[in-house]
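Take a look at these structures.
Computed from the coordinates by the stated procedures, all read-outs in this text should not be read as laboratory data. All values derive from a computational prediction rather than experimental measurement. Cβ atoms are built from the backbone, for glycine too; each structure is taken alone.
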Structure 1
Amino acid sequence: MFRPSRYLARIMRIDPVQRQSAISLASTIGLTAVGFLSTMYFAHTVGPSILGAYFLFVAYYSVFNLIGDGGFGGAAVKRISEGEDQSAYFTAFALLRVVLTVASVSFLLLAQPYFVKLTSSGVFSWLILALIASTFTNIASNSVYGRGKVGINQIGSLIDNLVRIGIQVAAIILGFGLAGLAGGFVAGILVSGLFNFRFLDLSFTSFRRSHIASLFTFSVWTFLSSSGYLVFSYADTIMIGYFMTEADIGIYQVALQLTSLATFITLALHTTLYPKISYWGKQHDLTLVESALARAFTYSLLLAVPVVVGGWILGERLLYFFYGESFAAGAGALAILLLVQVAHVFMYLQTMCLNA
């Protein structure tokens, strides 16, 4: 007889790092598969121009969401994961996050005339809504993550993507176009936030100036490293959007997404190891940190290298058959971006270790 409790008990007996790595990897594989299939559908249905406008919207969201976070999200994960004054750090982080979001949104509203493509495409208001929704979601998800509930955090990300893609596909079928893509993006953020909030076991309480100072001390380095990663990930999209067309953005981003296959093991290990390395660092157990990082490099490269070689050989054909004739022009960019993803493996894991 099938007894879920028996299998759950067996799973819970697995070493926590191995168990959470498996959950994280399974979630990442699921997200990658669903993301690829949905992008293929969008590419064939709406073409590179609308897809490019959506990618530009996501790029600007990422930039202003980082400004709204100010590095305090990573700082909150760090301080909460250390196990001391968790509710006080949670409260201080929530207050700082709201204040920074207000500043970020206010700047956007004042600078709206300069965001010509966002305004003309009709996604500027969706950008404001996404930033407001992300405030609630980031407070909940970072706090849950800091408590060591990596599996819950990963399931929240999976729900975000599934809800987003489900609504986007339905909206495209109904003919909503770019507005449907942006609306699905916002809906995914909100539902993920509600899910994480359900498992949040911290409460608002009084905090001292020392808690804010402690968050600020760590947030500076988190913000700088996150800014570097953001430039690495989105500056190219924004520059292409400024100097070229939205169709060019769509072609480039599709090629970039295809290369992300090389790093999905890296992403899974990053999510799992961050709170663990933070705890080990607090305990001055550097042997475990070194061992975990070395294994993370090995497992990541086992996938990255074959993907790079395969992409060089079959890149143009993959773009043509998976996304359509218009996207085959991105084969040259694909070859270069595959090499960049190998460098990304080292940068992403090393930055994670330094932040922890």
Structure 2
Amino acid sequence: MSKGRLLFAFAVAHFAHHVTNSIFSALLPFIRTAFGLSYLEAGFAVSAFTVASGLTNAPLGVAADRLGARRVIVSGLVLIALSSVAIGLADAYWQLVLFLLVMGVASGTYHAPASALIAETFGRERRGIAMGTHTTAGHLSFFVVPLLAGAIASASSWRVPYLVLAIAPLLCAVLIWRVAPVSIRPTERHSWLATFADIGGVARAIGPLVSLSIVGQVLLSAAFAYLTLYLVDARGFSPVIAAGLYGLPQAAGLVGAPLGGSLSDRFGRPRVLLAGLVLMGPAAWALTLAPDWWIVLPLFVLGIGQSIRTTTTEVLVVDNAPPAKRSTILGTYYLVNQPVGGVAAPVFGALAEVSGIGATFT
């Protein structure tokens, strides 16, 4: 299979991977009403998914390096589909949290091995645009699917999107099983000591930049987990409109991800990463000040900055990782990145309980 076709297949899989794990925050106003959730309880539900996804990235990255990316990715897509159906059938809060946790574990199977495989396929000079293109498919899923899920939930129930859309990751599991290379295992086995040494080497090379990127991710992810509730409770939008606006920053990623990847190929990863972070600051401030529908502008700019940050950080990590350990090291990056943001969500929720969600965003 040609490089272009393989990239297209993984872009489709990336879209499908996020079809059902992209809709919880978008449907949160509907789910809150169904379960009678407080802001804090909503935050713990978000945290269950995010922390589980982050904590499993590193061990699943190791598994992908040792067993092959195809097995790990396909297993994850199947488990995402099954957990999606389980979420749709949950009739108690504890069940909802439990199945979100399972979906989080399944979600940890994709990004590190898929990005490592793409990095192996494309040389350094084209790696940024290739990974940016792959990331774009995820942004497309986060944009289109919440719109669709919000409309379905409004017409029927919040459960229906989880039940119906579960078919997408199942179909893509079959696709990846057919087209992905059988194995990308290293020819020699590495000891755990060598693995930690490799991770330490990458941390010494780019640790400060990646740490700065993670800080930006933590602040934004905690706020975005509550974006639909903020739009409904503080800004007066309907739940359906809020679900659509939740996807707007992801629509911006359709531009920002390939742009960030392409610019980083030309001007270097650090410069473009810092530019993305700088762009996010004023946009986040403007989000709380923009009246009515003008809020779409800072949301779009936030999405541009966030997608540039995400893409260039991942490519920067891949560039500095030994080829045989890319899944492991990317998984370690996600392990550090996602759980911290997940823990921040209930903290944000607790503040919203005390001060109000509008004041907490401000």
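Comparing relative contact order in percent (Cα under 8 Å, 6 or more apart) across 1, 2, which is largest?
Max of relative contact order in percent (Cα under 8 Å, 6 or more apart): 2.
Which one of 1, 2 has helix-only ellipticity at 222 nm (-39500 (n - 2.57) for each DSSP H run of 4 or more, over all residues; to 500), as calculated from the coordinates, equal to -30000?
The correct label is 1.
For the read-out distance in nm of label points 7 Å out along Cα→Cβ at positions 70 and 294, a value of 5.5 was computed from one structure; give its label from 1, 2.
The read-out was computed on structure 2.
Given a value of 0.10 for FRET efficiency 1/(1 + (r/R0)^6) of positions 46 and 86 (r between Cβ atoms, R0 = 30 Å, to 0.05), point me to the structure among 1, 2 it was derived from.
Comparing all candidates, it corresponds to 1.
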